[in-house]
Structure I
Amino acid sequence: MLSTLALKYCHQILFDPKFLIRKEFKYKKLPIIVRMLIIQLMDPAERLALSLTSKRMKVEVRLIKKQYYYPEIVFHERNSFIILREDPSFKVWCNSFGYKSKGERGNYWLQYEKRTSIQNTSLAIIRLSHVISITGLRIHFTKPNPSLVFLKNIFSNNTFKTVWNKITLYGIEFNSEIVNFFLNMADRRKEFQIFNSDMPLDFKHKNAFKFGTTDYSDARWVTLSDMFQIRGVENVSLGRTTLTSINVRHFISRFISSADDMFLWMQIRAMETIQLEGLFNNLVVLERHADSPNIGYFTLAMSSSRIYKLLLIHHNIDSVTLSAWKPSEVVKYGNTKKEVKKVYVIMKLLKRKKTLEKKFEESRDATKWRDLSNRIQKLKRRIHELGVVYRDGRATI
């Protein structure tokens, strides 16, 4: 911990009016604890620039407790730039001459040394990792299309090969060699996105849905057969598709009846209005009207072996969002938290109530009728206490 004396000393140097007449002060002559505090107050760009001034500064900057950031590298032609989503002012340009940043008087070189642009980008990321904690690395490609040789050089570099966890292709002209190159690296711990790029209708790849997160803005090539193969991933997003309302209904049925967890979240946009009437007739369903006119439908996975047993089907005019939850999860909505467990408890009670009602209808024994009727009424009271009301005979929350 920094001492109170050090904090007062630093505050005096930085803010006391008596010291404002001084245009500069000898940073290296300050006590080490004060220098550490000043470094802590610096943004990532300032820390990076300071760490490159000398070996001593490099060591001191590395001693500071580092904040967590998620850098993104955008490759454009033979050059690149590095940005931090958490700090919009940070930007480092890399090319074959080195890498530079933007200061008050324009761009200035942080490192000037002739190498390939890939090597200088790699070096900039390594130096950046000395001043911030990197939680992952996004790599973004735009048109004109990168060559396959260029891509192989990037991902044979140890820095990128081990650290990247998200790849985005934006606006590139479709090239099967390039897309296949990335899909061959499929990993359920990583993400893959293709935006603003028309894909051929006959495109196929066995790893198309084997990244942890997959996003295709043009998914007209995706068939029900492709979707049925999805297993054990986190997120899937399908933008433009050729899926009909019947296709979507069929897929939702598979999502509910599957013996395995398919995904945690998936968004599908159909080519027409999606009709869900009758889909839930034989299921236990709890309707959610929190964001009307859009409606959500909670139901339970049919297989008891699934880990994510609580399912939510959120329906908009021509799209559905499907999600799966563990019964014990706590979901955050902005600053509020909602327990999935409460909904899961309601679903279990509704399921038990439906089972007893079926037994009541089938029974011919008056004694059993009374017993079943009492148990059903008790369940109804408990369900009501948990905030469930009935609208047109449908359980709603």
Structure II
Amino acid sequence: MTSSIADAPRSAIRAIHAAWMLIGATPVLMALVTWRYGPIDPVLAWMRFIAPPVLAAELVLILVAWRHGARLPPAPNWLLAVAAALLLVVANGIRVAGDPWMAEIRAAVSVLHIGAGVAAASLAARPGADVTVLWRAVALGGLGYALAAGLYVGLIPDWSAHDWQRFGLGVTNIRHAGFYAAAGVSAALALACRPGALSWALAALPPATLILWSGSRGGMAALLAGSVLAAMVARRHRIRLPLMVAGVLALAAGIALLLPQPTPSAPVRIAEAVTTGTNISSGRIDMWLGTLKEVVRRPLLGHGEGQFITTPPGADIFHHPHQALLQLLFQWGIAGAVLVTLLLLIPLRRARRAVTAASDPLLPGAALLLTFAVYMSYDGILFFVYPAMLVTVVLGTLAGAGGVASGASDRYLRSR
């Protein structure tokens, strides 16, 4: 069947929306491909670590943007120079790494994330593309992951013999389920702020319950702080969004306390920390101080990506220092941290302009980005493939809506 010229834009929009839906579905896909009980074999461990469904979704996004995305304006010379300098820092990290193979894999994944962010900007700037499709997909992806987790837990043959700390679905620690679920909660509740869309709050309840039940204090705190920041930036729903997040989390906490608790839930962990004054930071402060000592050893260019587990204070236990800035300083040094900051200047400025100009359609993106910004300030979520992908894709989407693509963004914002 032949396609007319008039049909081409519609087919392009369908392809863009399909790519966004695939991005949103990645938590469910990760749950399906890692669904297994019993000891963790090397293949399953790598599936959780590398997250092939997430990488595949990023590749699809890039291919769709190459075929159907809006044309981006030429990057300024200074930005190209910054990108080239960062590539040299990354290459040096591979050269000095104690485990070059791991450094190469991590560097390749980082480059893919950046490519997906640029692709997201191109797609968001395409006239006719409705970014609400992406926010809905992320919300439904979080809901789907939570429901899959509930089914997975219900089918565990022997609860007493199960390794709850490792859990299973797309993560190596049960509390890591928090970043899959937090994305869904954040997007769903921001969608619920729109007129006549309150039913999206129901979609936030299962993943919120999973966050509290799994013991993820960090996910809960990130959602609360991220909602306040997003409402302030968007200049709308400054009371409604934070209250909605707090209300859903309070209801989820009550449900989590009623459920069987093979591992301490977040309310229980918070109560223990407050009443005993111990384990408030879960050892993070000592880890951060130890990381700073390692940063001082190689302050300019760092130790390379994926090397934290071979270097004190994380040797043989942790892959990251549980803090985004320290992670950048450790792997790429002061030079790398400064270069990454410079690369983010333009997309962050464009994203803020877009959210301010069209708050309701882009509020879920702002809530997602700021929730994860808070989350990464005290946890190592940027080490993991899904949250790192989501941060770059959401930032790129907001930046595209804010005018990265010449001539397209103004029409896009008016159409919202």
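What follows draws every value from the coordinates through simple rules; no lab data is involved. This is a predicted model, so every value here is computed, not measured. Cβ atoms are built from the backbone, for glycine too; each structure is taken alone.
General observations
- Answer label among I, II for the case where mean count of other Cβ atoms within 10 Å over residues 43-50, calculated from the coordinates, equals 19.1: I
- Among I, II, structure where mean count of other Cβ atoms within 10 Å over residues 139-146 as derived comes to 26.1: II
- If you line up I, II by relative contact order in percent (Cα under 8 Å, 6 or more apart), the top spot, with the largest value, goes to II.
- Parent structure of the calculated result 2.7, given that distance in nm of label points 7 Å out along Cα→Cβ at positions 155 and 387 is the read-out and I, II the choices: II
- Structures I, II were shown, and percent of Cα pairs over 38 Å apart at 43 was computed from I.
- If helix-only ellipticity at 222 nm (-39500 (n - 2.57) for each DSSP H run of 4 or more, over all residues; to 500) is computed and equals -23500, the structure in I, II: II
- Answer label among I, II for the case where FRET efficiency 1/(1 + (r/R0)^6) of positions 131 and 195 (r between Cβ atoms, R0 = 25 Å, to 0.05), calculated from the coordinates, equals 0.90: II
- Structure (I, II) behind the derived value 5.4 of distance in nm of label points 7 Å out along Cα→Cβ at positions 83 and 355: I
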